[in-house]
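Several structures are given next for inspection.
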Structure 1
Amino acid sequence: MSSMPDMVRIFDTTLRDGEQSPGASMQKEEKLQVARQLARLNVDIIEAGFPVASPDDFDAVQSIAQEVGNLPEAPAICGLARAVDKDILTAAKAVSAASLPRIHTFIATSPIHMDKKLKMSPEGVLKAIERSVTLARKHVEDVEFSAEDALRSDRTFLAKAVQVAIECGASTVNIPDTVGYAVPGGIRDLFRFLIDTVPGAKQVVFSCHCHDDLGLAVANSLSALEGGARQVECTVNGIGERAGNAAMEEVVMALKVRKAWFGLDTRIRTEEFFRSSRLVSSVTGMVVQPNKAIVGENAFAHESGIHQDGFLKDKDTYEILVPEQVGVSGGKLILGKHSGRHALKDRLETMGYVLSDEELDRLFVRFKKLADQKKDLYEEDLETLIWEEDTHPKDRFVLKRLHVSGGTEIPPTATVVLERDGVEHRMAGLGDGPVDAIYRTVSKLTGTTSRLVSYSVKAITGGTDALGEVTVRIDLDGLLSIGQGADTDILVASAKAYLAALNRLERKKMKAGILSPHPSNAKATPSP
């Protein structure tokens, strides 16, 4: 990690604070997938989780420490811990395999938190800081201390808390805006005050962690940097508790585009932003709003006639950054049903995907099928095909045929033909709607007892022949699985998504040592 004064450390907490978004919890395999992408982004620190929270979270942090934490130019791997001995010892064990392990310990310093939540006196909080930071420092060299709800804390007491943490060995001090209360001028002034007045403050790294309750998380993070902070805690897509955290892509691109103003830089590979955004959205099921800065689908779209006229004459008239800088293609793909393998391979390589000949052959068959259905193909279409291709070789359940009928006075009926363990089965069933009919029938054919947690659908591309993408999340006794399916027929996409989630659940059950139910007693019926 760079310690140069003009470099800003990017501390990613997508896997910890981001995961605390309602419905966004991730399991070990999903966390590993995101952590690998964060390493490609070149973040400085990955807060991999809260190890003491659950056995699965401990395993996830430990696995990330072992794998991602030992890559060439590996990021530091951090585990969160309350100012409690058990938390700190558990976090130390979880991150111990990383080449750069970090323990992040915290305790609240605001009057309302100390009184109402902790039931502790200010003196008791200071003793807890001394004990926890000292213990963490015995296990790792890199210790971060956070004063929870710092922006509503008494300045004099906050300064004393920071001083104790520094004296006990903390090398990073985080001043979090836990409840999104700060305004830019105020947070800038607070950082300047602490750095100028606390003994030893200039020898450690100050960090900001801003929430977006007032829509100011990014602005406050940038102001904290102006006040002397040199680490920003943020998440991909800005996900997190309540209204979320500061969005990493927005903070980093603000520093990049306005470098003359801030005079600061990061190590982030910005061309990985779009891919990171799509991955996090896919894994968590949280859709990115179209007008989201940097990675939203409309971020580089121009519809106004005046804007289009200026853009066509000179892109700089309405674009302050180049789409390719964040991994977004600047135009529509010139690919269709007459395109060959070479054209497809070339385009995939420009998108950053290198496929083997066998993988390309399989993808090309599906590409041709989609090209027969759509006149225009976009990069999103190809990415969706690639994601689906990744799951097929290990699938236990494969959709072969689907027929759905219904209407205003006709009960929705679904006839599903799927391959289960290499054997073809057929069944028909009714439902409250066409998707419900499909899912009820598939559930009987597969013998699953899982519960559908969420179902969402969106159009990936424009036009009446748009490729629709369905995302579902299912739960089996606490074992969560997410699946995605895409097709120009939304009912087919729904079936694909459900089966993708069931196939992923099967793999998770095998890894967890749970015997897979064999639905041999499910009576397959011929189509009506």
Structure 2
Amino acid sequence: MRNSMRIVCFGLALGGFCVPMASAQATLELEDYLVVPMTGLVDGKGSNEVLLARVNTLREEVGGARRFFISDLNGPLYIVDKETKSFSVYLDFNGNEGKTGLFRKLTIAQGYGNGLNGFYLDPDYARNGKFYTVHMEDPAIPGSKLPDNSKFPGLKVSGYTTTDAIKTPGPLQNEGVLVEWTDSNPSNSTFEGTARELLRVQLNTRSHPMGDLLFNPTAVRGDPDWRVLYLECGDGASGESKIVEIRSNPQRLDNLEGKILRIIPDLNEHVATSTVSENGRYRIPNDNPFVSTPGARQEIWAYGFRNPHRLNWAVDPANPANNRLIANSVGLHTWETVYIVHKGVNYGYGEREGNELLKPDNTTAPLPPVDKIPMRIGEEVTGHMVVPTYPVIQYGHGPTGGDSIGSGFLYNGKAIPALRGKYVFTDLTTGRLWYADYSDMLAADDGKPGTMATIREVKLLWNDPHDSQDAGKKVYESMFPIIEVAYHARGGRSPRLPGRADLIKGGRADVRLSIDASGELYLYSKGDGVIRRVVGATGF
């Protein structure tokens, strides 16, 4: 089945840009899989309480494929037995006043990406029991930064110490915290073992925090990338700020905001090809791009991002030379973007948004005739000029686009052969899905700002288990109405999905993708707290 092509333009009155889109003739079939325990309120009044379960990551157990690990931004880290579909609370990060979790200063109430924001298993987890988390703390909350293990006595806290936060210029609000956990028995359903704080980063605001993290899934023991961690840190909303002293933070190499980092968490790994960090908690690979740049943070792998909140590895089994690190980055007012991430590259923000110039008033304009940005180490610019690198996919804000890009994955599963070679991704708020041919994405990575991969809309086929009289499977334009049905079935009282009035649909579906160890796709949403499997596809 062929897709009809059209060119969709955004913001032409402001010198906007057109992107290639194809109409929806492709369809993914969904099947409800898991209902996550509710941590929100059906009649919540705040920005986050209205989300029934803030499920944020789904990771399959390394080596066993018997269990899922599922994190909720509100604090719980669950283990789910895939056979029985039973949930166990493995850890709970929410130690706020009146709560029984670990971290007194965890912040969950304000800002979308707060709380328990990142989780990933060590590739050698089955042998070493290690995994890594990122959570957000508000230093203004009274109490200790140390974990309270009174309700999780299996956690040994003797010897646990915090680290000095890596400095960020300007006023500060939150801190992102990276922790290494070592379970003495990886088959546990409740944690037993030790924890070690690796890294703490100052952030200017509650927005665009530190979050997603992952290892290169193709690396094996003996490879330079084996057990080397990639970690994203948003710009803390600095790149759009009217505060002059922080607006350049995503471009400055002396801080970690607006960057993708690359570190070695285990001090015993790659000893001969790395150096120990300033705080003594991790190692920095010698081949990181700025290790020899005076004044630059050596952890930086790439920079110039707004909110690259979802990282993934695109793995091409037929040609490993095509394997790439991908970042999906939430835009400001104009563009949502997908980037192929390269070592040491500047992706432009906050001098660029998408493939346009970002002006001081946060509107966009065509690129300047000389498309270069001065490298910044600190507050002052250097004499070195850098040509920014642009997205391989972008779509605009508006009725035919979306508000906020979600996660995406290159499909490599076996269950749906038609999807192989397709990069499928979501828009958080509208619940729309698109896909692009991965070959088109590689071709668009040509250094030319105007080259973009064509994106094609995806519809959803779903059988509503809540309809009073079974109507069978129906086709939906997006996940929004599907999630809305489930939200009301779980007791949600808002007439529509809750959200800000300025969103395209007035509500927030909050839908993301993940994959299991076999490469099969799952969709999950904070709006209804339901995880669904992709079980079929047509029209691709």
Structure 3
Amino acid sequence: MAPSVSPHAPWWQSGILYQVYPRSFQDGDGDGIGDLRGVIARLHYLVDLGVDALWLSPIFTSPMVDFGYDISDYTDIDPLFGSLADFDALVTAAHGLGLKVVLDLVPNHTSDQHPWFVESRGSRDSRKRDWYIWRDGQPDGGPPNNWTSEFGGSAWTFDAATGQHYYHAFLSAQPDLNWRNPQVRQAIADVMRFWLRRGVDGFRVDVMWHLVKDADFRDNPLNPDYTPDRQPYERLLPLYSTDRPDVHDVVAELRQVMEAFDDRVLIGEIYLPPEKLVAYYGAGLKGAHLPFNFALISTPWSARAVGDLIARYEALLPSGAWPNWVLGNHDRVRIAGRVGPAQARVAAMLLLTLRGTPTMYYGDEIGLPQVPIAPEQVRDPFETNVPGYGVGRDGCRTPMQWDGSAHAGFTAGEPWLPLTDDFASRNVAVERSDSSSMLALYGALIALRRARAELSLGDYEEWPSGEADVLAYWRGHGGRRMLVVLNFSDRPVTIALPSSAAGATIMLSTMMDRAAEVAGDRLNLRGAEGMVLDLAPTAI
């Protein structure tokens, strides 16, 4: 059993993160694209929902080749989203409502239009040449090595003017910075301080595991498990282009920048298995506060697979490290699209009752599905560069649906991506008036988590239910315990409760219709039903 933490834990331990994809949250000026004024207008919704912090996907100045992940100015806001004054107004308003604000930091690469890169590619003698990764090609004119871009093709682009190749882990318009250069490290540290001084409460660091590359630029080995149905990037194992041992020194330096400011959080985007992920907490827990744990997104949706993942992750966590869980984000198929609408309710209960910080993705709380995108509607460069593999991310980035009016209350203009066909019935306004809706379930789960330290800060211990399709676990804190029981199947099941849980009160069912019911010695679960049961303190 993992130990409980102090009731005076920092906000990012007891709180809930909510990811806002600014382009799709709320449009304040009618151009069909969300912006900062739109976010400000919807802050009360986040307060009512009960989350503690909003994480904003990139809003910095950008040519928008990759929708803000190609930054041309780290210290200004793109006019598409507003201005620095709008950002300051957002921070002030959020803080006034008790909400924290976390920014997306993209330090691995810049836009090819960033002044740093423009200067770097000006000549081989440029003062900023070594700020990026430049290499001579092979004698036959080929690229320096076999590294491939996650967005398809070689990760090297030849620059005819200077006769060398530059490295880009993603699009050729996104050249990678050279994190072995101390000047680069200092420049990004200065960027962080710029935003921290403006009141930002933390950063989510994009592709943290990519930051440092092999010093000798060795070829990546072939993936022995590769099959033709997998995207081309997976043909090689990125042994030398990602997750290098030196990266942990860089993460520790990022953490040092944060330590000069009170009560801030450093989050790392890291798509690695738990065995490697946990290293990003750093020696002495001086790395990322929260190395993002995306394992639920790729784990098969079954009680046994999820239970095994939780046990494995908990066992691997360094002493004192705080876990975290993510079910969806702007890069992956929405949870309702992966497991279906019924199991999406079970997934919500799982996310909000596990030990550790949960991160919600906007729209999941109203059950937004993965929206089909017609070929002529595709915006994502990943899909256009690597067609036919289902890698497009547009379907999980569609506009938030607020009401049944034109364009779902998102914009007065034409939305940049399509809405769901059923937006008139799948929206915040409708679900607020339905006590059994997905939004009502999320609200009840969040309220319960905030009210009960067992869920926000307590221990976790799996309980063997005796039913293969049921995952059950205890959450305990301060002499009180709760039991969470989740049916991962679509069939009804009955389980025998332990003697300590007999007579427990059902606090919440995913179907929103059994609250305050007293359980006997057996618990009947309907298909795709989850429950939270409250044990009397004397029953422990």
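Values in this text are rule-based calculations from the coordinates and carry no lab data. Predicted, not measured: the structure shown is a model, and the values here were computed from it. Cβ atoms are built from the backbone, for glycine too; each structure is taken alone.
Match the computed value 60, 59, 48 of Cα extents along the principal axes in Å to one of the structures 1, 2, 3, and report its label. The structure behind it is 2.
Out of 1, 2, 3, which has the highest value for distance in nm of label points 7 Å out along Cα→Cβ at positions 260 and 444? Across 1, 2, 3, distance in nm of label points 7 Å out along Cα→Cβ at positions 260 and 444 peaks for 1. Structures 1, 2, 3 were shown, and helix-only ellipticity at 222 nm (-39500 (n - 2.57) for each DSSP H run of 4 or more, over all residues; to 500) at -7000 was computed from 3.
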